[in-house]
Structure P
Amino acid sequence: MRRILLSLLLCSAALHAESEKPRKISLNLCCLRHAGEVRTLLLKGDSNSPPAEVSIYEGGFTEAVPALVEDNRIVVYKKGPDARQAWLPDWSFEVPSSSKDVSAILLPKPATKESPAPYKALLLPAPRDFDYGSLLAFNLTPLNVRLDLGTKKISLQPGKSGSASLESEADAFNMVPVTAWIQNKGKWVTLHTTRWSYNERYRQVSLIWMDATTKRPEITSIRDVRPIPITD
């Protein structure tokens, strides 16, 4: 019996060690707004290389870069005090255990002693859950939000998200009429009116958020740069 229990424990330990083995993914990054002067991140591309500097841009994704995932987290490094400690972990964000391609929008936040991260990572769902040619909207405000996309409507309570395919709403010029509304003191007020271009090869993300300086809600749209495979 002891031998059986020992064998089971060894197998469990081996499986646990295997699940925590560092792995490489393809990472796309952008940010809603820069957090102060933090405009680059130091990320490892593999276990044997030092961290490399990756630029992050407002409102647009970078080209995909290799990133090392350790314990289902991407670690952001900072420079250490000396040659023996050239690089030290600074902060990290979690990614799904099965993901090989990750797109993350970084939202600025106040860094504190307990939470030194200058950004919070908002991960986009996998294409099977957020398809190309679709819109995904996040309501980051304390207000109710509604998006009118042609004939389609997305209603979002604070902190919620919703999606819709845009293909059926595009006109002959592949443009979709859009109106964003916010509910203020029980009344719906127009936040933004525009026309978005539809493209079946891209995914579009819309963030409705509160500008900390003006104390007003804003809307920012970002396209995920990865195209769908083109077939004959």
Structure Q
Amino acid sequence: MNLLTGTPAFVQYSRGLEHYDYGCFDEAETELKAAAASLAGPALSLREEELLGLTNAALTLVYAAQSSRRGEKTAAIAQFVEVVNTADSLVKLRAITALVPLLDAKSPHWPLVEGEIDVLARRGYWQAENVVLQGRIGTGNAAAAASHLEDRLRQAENVHDAFAAAILLAHAWLAAGRTLEAWLLIRNIERDAGTDLVDIELRVEFLRVAAAVAGARAAMNDADAQQAKSVYDAALREVQR
């Protein structure tokens, strides 16, 4: 959806999120407040209202991050949960990603978080699926994560979703000790990724997973993997500069 791309408010909103991603929360707050001020008015268009909603959600996200940084865990959780309850967006995804590490195993917020993660994942937000994957790996359930992602791959409705599911599946297989299957899948993805994988963030995730899988195979004296790992590592360094 085109949310007034190029307008001062959108530029300020985008800069605010960029500052958030780099951990510059005060700068993010300044930019987002400016964006909200730019959108102040009695007769907003539908797209202006949508952008204002995202901007306000992003401001709450920043306030939550500031609370967390100050050690105010309870306040941070409440603020992140507020964002999780907003419309599906990358702002909500950022809130979920930040919230999950703050929740203990018995937190009453888990049903909401897990439900929202599943909705986002089904709508093509592969980062949400990755949150699920990391959680399952962290609790020793890599095999269950792999089974889930195998289903996701079979059910993928487009090229992007298929790539995302395959990359995450390779990671799950690696965590489950199925290194050869993970390596063969990575090589299969690599054949098509050069022309068909256009999501820059997902390309970076592919390089991360590919380097990890290649490293595991290289440790088993797989000559092909040893050579490939050096290439993946170099490519990853380039994109992270």
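Once distance in nm of label points 7 Å out along Cα→Cβ at positions 122 and 218 is computed for every structure in P, Q, the highest value turns out to be that of Q. When relative contact order in percent (Cα under 8 Å, 6 or more apart) is calculated, the result is 9; to which of the structures P, Q does this value belong? Going label by label, the one that fits is Q.
Which structure, out of P, Q, was helix-only ellipticity at 222 nm (-39500 (n - 2.57) for each DSSP H run of 4 or more, over all residues; to 500) derived from, given a value of -2500? The read-out was computed on structure P. Identify the structure, out of P, Q, from whose coordinates semi-axes √(5λ) of the Cα gyration tensor in Å, for residues 82-177 alone was calculated to give 36, 18, 11. The correct label is P.
Comparing mean count of other Cβ atoms within 10 Å over residues 50-57 across structures P, Q, the highest figure is found for Q.
Bear in mind these aren't lab numbers, they're just calculated from the coordinates by the rules spelled out. Predicted model, so just to flag it, every value in this text is computed and none were measured. Cβ atoms are built from the backbone, for glycine too; each structure is taken alone.
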